[in-house]
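Some structures to go through are shown next.
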Structure P
Amino acid sequence: MQDDTDRRLLRLLQETPDLSTAELADRAGLTAMRCARRLARLQDAGIIRGQRAVIDWKALGFEVAVSLRVTLDKTQPRAFDEFLAGAREVAEVIEIQTLLGRVDVRLQLVARDLEHYRVVYRTRILALPHIADIESLMTVSVVKSEETLPL
C-alpha cells in the first residue's frame, strides 16, 4: 500500500524522471537512503517498471504516424499469436494493442514519409498472417500524449 510519501516520489519522478536519487530525496524531504529503499520497494512491487527516454520521432525524420486497426480471421486457432509475433518483427511498429470488440488489434507505426509508409504497409504489414480486415488512420496532429497519472 502506497502512502503520501510514495505518491510524492511518484509525482516527482513523473515530473522530472532524470533526477538522481539524492535530488529526488531532497525534493521529497527524505534521506537518500530512505528514498532509495522506497524506490526499490516500488520497483519490487511493479509500480515503477523502469525509466526510459522519450524520443521525438519527428526530430529523427519520421514524419508519418499511422494507426492500423486490424480485424483477424478468428477461425484460425493461432491467429492472434501468429499475427502478434509477426507484428513485433516490424521495426516501424512502435505500439501494439489488443482490443475487445470488432477490431482485434491496433498497431501504431511511424515512417519517414508516405513512400516509406507505402513500402512498409505493402511489404511488411499486408504480409502478416490472418488479417481479415484492416483500416489505416493517418495521424494529422497529436493533441494530447500523456503518461503521467494524477497522484
Structure Q
Amino acid sequence: MAEYNEDAYKLARKAYIEHSCPFERALLSCCVRCNRSRKLNLAEREAIACGDPAVREHCLTFYRALHDNAQFALKINPDAPWPFGKEIRAQCGGVRGLAEALAGAGDETTDIAATVLQGNEHFGGSAGYPYSEIMRTVVHYEPRKRRT
C-alpha cells in the first residue's frame, strides 16, 4: 500500500481551499452546523471551506478569542499545540455556549455564522461576549464517544 504524502496533501489543500473554516473540526464532528460552509472531498479526506469571506473574519475573531479564554479553563500551555479532544471541546462548546448566552438551543442545530453574527449584534462584537458563561459550556462539553 502506498504511503500518503502529507506535504503534498497540505499543498493541494492550500491551493484548493481559498478560505478555510476556523471551526472545521466542529463541523466535521457534526456537533454544530453552518449554512455558509462548503464540504469538500480532497485526497479521500473531508475538508470544510467557508463560502462567505466577510463572515469568516468574524468567525476567526471569535475562534481566536475562544482559544485565548479556553487555555486556562482547559489547562493548556499557551506554547503547546492543542490536543484534538480539547480543540473539539473549545470549538463545539464555545459555539454552543455562545448560542446559550443568546438564549438559543446550543445543540447540533446551532449555526456557527448566524450565532457569531447575532452575538456581534447583541454584545457589540466578540470582545463583549460573556466568556465566563461560554467557558462553562466548553469545560462541560463531552465529545461523542468512539464507536467500538
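Computed from the coordinates by the stated procedures, all read-outs in this text should not be read as laboratory data. Everything numeric in this text was worked out from a predicted model, so none of it was measured. Cβ atoms are built from the backbone, for glycine too; each structure is taken alone.
Given structures P, Q, which gives the highest value for mean count of other Cβ atoms within 10 Å over residues 22-29? Greatest value across P, Q: structure Q. Name the one structure among P, Q that Cα extents along the principal axes in Å, for residues 14-93 alone of 57, 35, 17 was derived from. Attributed to the structure labelled P. Could you figure out which one of P, Q the value -9500 for helix-only ellipticity at 222 nm (-39500 (n - 2.57) for each DSSP H run of 4 or more, over all residues; to 500) was computed from? Label of the source structure: P.
Each of structures P, Q was scored by distance in nm of label points 7 Å out along Cα→Cβ at positions 38 and 134; the highest score is held by P. Taking Cα Rg over 2.2 N^0.38 Å as the measure, the highest value among P, Q is held by P.
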